[in-house]
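So, here's a batch of structures to check.
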Structure I
Amino acid sequence: MKFISYRVGAEASYGMLRGASDVIDLRKRLGPQASTLKALLETGEATALASTHASADADHALADLRLLPPIVDPKTIACVGHNYEAHRVETQRDPTAHPSIFLRGSESLQAAGEPLLMPRESTQLDYEGELAIVIGKRGRRISEADAWDHVFGVSCFNDGSVRDWQHHTRQFIPGKNFPETGGFGPFLVTLDELPADRTLDLSTRVNGQQVQHARTDQMIFPIPVLVNYISTFVTLLPGDVIVTGTPGGVGVKRSPPLWLKPGDKVEVEISSVGLLENGVALEALDRRSADIKKADADVKPAR
């Protein structure tokens, strides 16, 4: 199954994608039982509840919707640094026995088809194509053997990084949390849609030029290790997101550096998962006014 969150006019909703374009509105059908996709996951019966409406008439065409991040308000967004050997080497980081973890806030998320916002305080916005997993079942101290049982599905992620703010100190958080710099989506794809070994092909392109490529079995710390490690220090809840790390080829380590600029297009494509596309735009001086205009905007086609 593929799930999406979206906006129709000023109304936020979520649904299930059937085929390439038909969207079944689950918020309309499930009502107070599950008013958001995260709330659906919290029921513990997401696939069963959605399946009962799989043959319903479509409510929307995908192209008519303005997408939102699949999970709009995760409680925890845990991101993994230097989890591919090529990226560890290009950043000259020493090998470690444990994953490097930093956190993002939900304000930093941006939907598929919407622009990543380049903050006015920096000209060093960078791309990082990654696989994100979304938790479907609550857990603390989850064993590696049980880890996949706690994962509901996967999505594409662009861990957009404001490098000069990231490099102010050795703490990553400032450079990873500017508003709407982290692309997320377009779909939340359930695990049954993936190959049996769950090994996926990941590519990042900037203006059509491939800049990153790897397979997810090249992770230094595989997904079961990440779920086990992160759930040791935080209780993972339905809707929480783990962003699993980026391959080599980031812009900051190119010569000359490849910084994103307004008008660029960034694509993160993951086999069996989807294609995340984001433009790049300069953040508005009055972001509150921009947010209001965004909420009131007419529906535009999803990219």
Structure II
Amino acid sequence: MFCVLSRGPLNVSEICRVLGLRQSNVSHHLRKLLDAGLVERRGRSGWVYYELDRSEPFAVELSELVSRWAERIPCLSSDMAALSLCHERRSARSREFFDRSAVEQPDISGLLPDPAGYLDEMLAMLPVDGTVAELGCGAGRLLLELAHTSRRLIGVDQSEGMLSRARQLVALEDLAGRADLRLGRVEHLPMADGSVDAVVAHMVLHHVPEPIRALREAWRVLGPAGRLVVAELTAHGNVAYRETQGDLWPGFEPAQLEGWLGSSGFVDINSIAVASGAVLLVSSRKGGKEDRLVRDGDRKAGSGA
């Protein structure tokens, strides 16, 4: 169970399906892991899930140790296959929602906080006159804003319906020569290593089955010292967002995002709450080999105290 949870958040029902256990058994073992400080419980109202507590150095080092010896865990391969199926179900649910929304619901962005309230702050976090990739670009509205300060744009979305609308908008605004729109998932970006100067993830991670994999992909496609800017909903208890927006996660807490970014190789992580506290803006820089050595040394010093 610890090995499975170290790969990302799961709710109790998902853990039961992945490991083939009854809910009473899962709840018992979760309590043991919680009491030991190895995992944490997150969520509000109907959103409750569990994940590795990355603020605890021992939990992180234990996860790394378990990963190195994972082949000795009985039934691990079948459990990992079940976990992949679980994530694929999430992805399919999100993709179906946006394909349907592209036809039935022309503008779901109106359900979110107005980006006009934080757009200037977000743009100020990005490099000027570089190549910027937007993950989950949707109908392309933010690409128009990014075009004011960027030389080249790449938009990636998993919904062909949304990309079709983005192509129309880009053509209408005469940006076709600067904007490259690509079909793909943010956990498997159709982009080469180190190919962009900045990545923007605007209101997309709460739709992603495995947010940490999207962050690791962002690290991969960024050039040396490239910038990542994340704009996300802060943690909330609005269960209706599942239906109105196709959300998979109830927003995020700063420590949660910062922990995922740090474990994905990012440094200089800074977060601020904007738009009346409903939106979390996080900027970070792609770390290199020296940054990883410093981070690993700090973690070992902390765990050895």
Structure III
Amino acid sequence: MTEGKKYSRLSSFIVVIIGYLAAVIVGYLSLQFTATLHPLLAIGFADFVATLVIFVFSFFFKNSSIYDPYWSIIPILIAFYFMLISPEGNGTRQLVILLLVLFWGIRLTLNWARGWPGLHHQDWRYDDLSIKTGKFYWLVSFTGIHLLPTLLVFLGCIPILAAMQSSAPFGLLDFLAALVTFIAVVIELVADEQLKVFKKKKQDQSAVARNGLWAYSRHPNYFGEVLFWVGLFAFAIFLSPIANAWTALGALAMILLFVFISIPMMDKRGLSRKPGYAQYIKEVSGFLPWFKKR
């Protein structure tokens, strides 16, 4: 738990809104000093200074969860910036990508907002990290909770620039990439809603969700998230497999993050809190939705 108990939910959201407005303004102003740099360097620096602003708010209010919506808000602004600086790009492709990122970002941000009680609450993973790191927590929070996710999301957004700069006609492969990206967001949306329905109906706190997509994957929301970043990469790789191959860094980073860090962490928590979770692991795929194991 954090020290923000005196803040209501409304005042908590006001703090978050002010923090993000300040971050966006400072990030925008930084772009004025980096206009001569490569677009990736310019927006990367703006992304960094915006993260610093959010960290200041996190530190001041003793709540690292203030950073959580950064993951879903900043890619929208990055995509819009890439579109603005790419007048030579295909307009249809640019609009499709921007709308897909908007769909993903707004849905994920609203999902966070619905579930966040306020400044008196901090993600349990951050609380555990605080206990483990002690007086070094805020250094760890800056590097691991704020800066590292910013870097991962930035890498994930790089294919957007490559795709938006292309003047090639919008074709079948673009449609395929858009379909994959759209389906990814729908998977996340459905998985999150099914989990909410399960939590409302369950009476046993140790019960394990097995409804809908959760019967085929222990973490369908994570699968949808990774698929979204793979879909964005598909736009770039379909345009130029050789020139844009390096933009796979973001998608690969997301796969590594969720498969080797997030999923093991959530499974460990499930095993410690839910007696039936060990059987759930034996029967249900951890990441890729698949049929029940025999």
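Coordinate-derived values only; no laboratory data. Predicted, not measured: the structure shown is a model, and the values here were computed from it. Cβ atoms are built from the backbone, for glycine too; each structure is taken alone.
Taking helix-only ellipticity at 222 nm (-39500 (n - 2.57) for each DSSP H run of 4 or more, over all residues; to 500) from the coordinates of each of I, II, III, which one would give -4000? Mind showing how you got there, number by number?
On the way: I: -4000; II: -13000; III: -22000.
Among I, II, III, the structure yielding -4000 for helix-only ellipticity at 222 nm (-39500 (n - 2.57) for each DSSP H run of 4 or more, over all residues; to 500) is I.
Once volume of the Cα convex hull per residue in Å³, for residues 48-143 alone is calculated for every structure in I, II, III, which label goes with the largest value?
Largest calculated value belongs to II.
Out of I, II, III, which structure matches 117 when volume of the Cα convex hull per residue in Å³, for residues 64-199 alone is calculated?
Numbers: I: 140; II: 153; III: 117.
Going through each structure in turn, the value belongs to III.
For which of the structures I, II, III does the calculation of relative contact order in percent (Cα under 8 Å, 6 or more apart) return 26? It would help to have the intermediate numbers written out before the result.
Details: I: 26; II: 16; III: 20.
For relative contact order in percent (Cα under 8 Å, 6 or more apart), the value 26 is produced by structure I.
Determine which structure produced the value 57, 49, 31 for Cα extents along the principal axes in Å, calculated from the coordinates; the candidates are I, II, III.
Clearly, the read-out refers to III.
For which of the structures I, II, III does the calculation of distance in nm of label points 7 Å out along Cα→Cβ at positions 120 and 160 return 4.2?
Details: I: 1.6; II: 4.2; III: 3.6.
Clearly, the read-out refers to II.
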